[in-house]
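We did not get these values from a lab; they are worked out from the coordinates using the rules stated. Source: prediction; values computed, not measured. Cβ atoms are built from the backbone, for glycine too; each structure is taken alone.
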Structure I
Amino acid sequence: MTLPPHRLPLRLGTRRSPLAMAQAEETRDRLRAALDLSEDAIELVQVIASGDRIQDRPLAEIGGKALWTRELDQALFERRIDAAVHSLKDVETFRPDELVIAAVLPRADVRDVLIGAATVAAIPQGARVGTSAPRRAALMLNARPDVEVVSLRGNVATRLAKLAASEVDVTLLAAAGLARLGETGVGTPLSTEDWLPAPAQGAIGIECRADDEAMRAALATIDHAPSRTAVMAERALLAALGGSCHSPIAVLTSCEDGTVTLRAALLSPDGAARVDGTLEFSIDDADGPARLAADLLTRGGPEIARWFHAHANDG
């Protein structure tokens, strides 16, 4: 496709963190290649997100995932940018009707990386595990109830520095983020057989205004259908669960020969309660994620269900 000259340069909005910039640069490069654009045809517009400004409290206490998207949403509404680049795992389940996820890039490594110990079993007794993610905390406490979970926020470099300074003994980071920052060889990736990732982990999504047909068409040129199918199934599961930033949810999707396999675990925040489930359904079956959600909530009982219904509108 060819964009009208008056639409150039395209303005891609991004947070200012090194990882967010790396993701925006990947998006820019893919768009330039797909649309045969010159170097100056796409501008990266940096926005300071509330989540980057507030680092001393867990997200769940101060507004949830909206802290990563609010300023970029406003920039879209005010037409200061044409599209926003997101880590999809940080995007709220329910989005404004005026916006649409127009592209999902090929999904990267979905695994978590354990840093500070060779395996979960090898973490020293009573060690301080640094994470502010309810999923990671619950999975760790489920496997190792003897450890102490310590809140740890900040970008990748900040968290690695806090680990090096012995503020915590062990931490967990996303393999995709480390790879995008060139931090390969750091820590030990955890097998998804035992340690399921966050919904949409490893996926970059690009959002634009729903009524911007030219931008939607441009972004469609870099949309990766298999990644979109997997990510949207995981987001549909979140929606059906009423999941929020308070809710420890771990999930992984695979797609093969028109069949989607959705494997998920719900936990209580202290890791004491856990329920696992798997469902296979046709790629055209939009109700598959909701059926898995209903099954998990039924089998999980009140100890699980209350963390999904009680906080369903929080993040």
Structure II
Amino acid sequence: MLTFISYLLIVVCVLVSVAFFTLLERKVLGYIQIRKGPNKVGYVGLPQPFADAIKLFTKECSSPSMTNYYPYYFCPIFAIFISLITWLVFPFSSYSLEFNLGLVFFLCCSSLSVYTVLGAGWASNSKYALLGGLRAVAQTISYEVSLALILLSFIFLVEGYGLYLFCENQSLLWFFWVVAPLGLAWFASCLAETNRTPFDFAEGESELVSGFNIEYGGGGFALIFMAEYAMIIFMGFIFAVLFLGADVYSLMFYFKMILISYFFLWVRGTLPRFRYDKLMYLAWKMYLPMALNYLFFFMGLSVLIWALLL
């Protein structure tokens, strides 16, 4: 019962965070573009996310006649389910589902999320949606390789898969100061993994007219939207745990998490979209060799430490 209540509490907090994160994004983009952003609904626009949610979920859902009906409706639900279940790795000590294979579980869930985008693009039966889905698959697979290799480096460093190990190992020194290039590569890979600017090829509005979610409106669009932003906040949480010290009982930890999530918005407001071939070049010819070099370095370091201890 305690486990269920803990997970339910996390889900509620994540959904409320998503609501206010969308408001923060619109405010940040507004001030970057020298305008106010939403400020009409309620006090300084604070209830705006809830007004948007009510509007979207009460709208009539259109069902284009040529779609594959069940995958078309199931993919947004599957997307929000994966985004929320990934939060099971949150390292509460009183939370019995915080398990020793947290990083493996995170990789499995992030790998599954690409199927929702591909399924939504294919089931919509639109050429723009299909192109967006195919782009998302190529992009996500490419950047998951660098994400997995960077994680492997840390697994050799902390000698385990649980996120609580990062809490223990960063009490004196943050890993970011030791491996800053890996931190920057991880952040860029997270941008690509969540289909955010400058890597938003799956939703290329200027090319693909909103990409894989072009046929979605109302509740379906709202679920895809919520899944994307829940994943952005989760990537901010993972970055804070891996690189910036991970005392989840400290208020400072949540400030760091919000700061990293804010960088996602800042990048969107300042950088133009990458070219697609440059995206692939960045993944396979820059991040992959760098992650491999760091991995071999940490492997050698762990072997050397074991040899000295024996």
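Just a few scattered comments:
- Of the structures I, II, the one that -23000 was derived from, the read-out being helix-only ellipticity at 222 nm (-39500 (n - 2.57) for each DSSP H run of 4 or more, over all residues; to 500): II
- Among I, II, structure where distance in nm of label points 7 Å out along Cα→Cβ at positions 121 and 281 as derived comes to 3.6: I
- Comparison of I, II - label where mean count of other Cβ atoms within 10 Å over residues 113-120 is highest: II
- Among candidates I, II, the computation of semi-axes √(5λ) of the Cα gyration tensor in Å, for residues 161-216 alone that gave 36, 13, 6 used structure II.
- For percent of Cα pairs over 18 Å apart, for residues 17-104 alone computed as 48, the structure of I, II it came from: I
- Looking across I, II, the calculation of distance in nm of label points 7 Å out along Cα→Cβ at positions 73 and 297 that yields 2.2 traces back to I.
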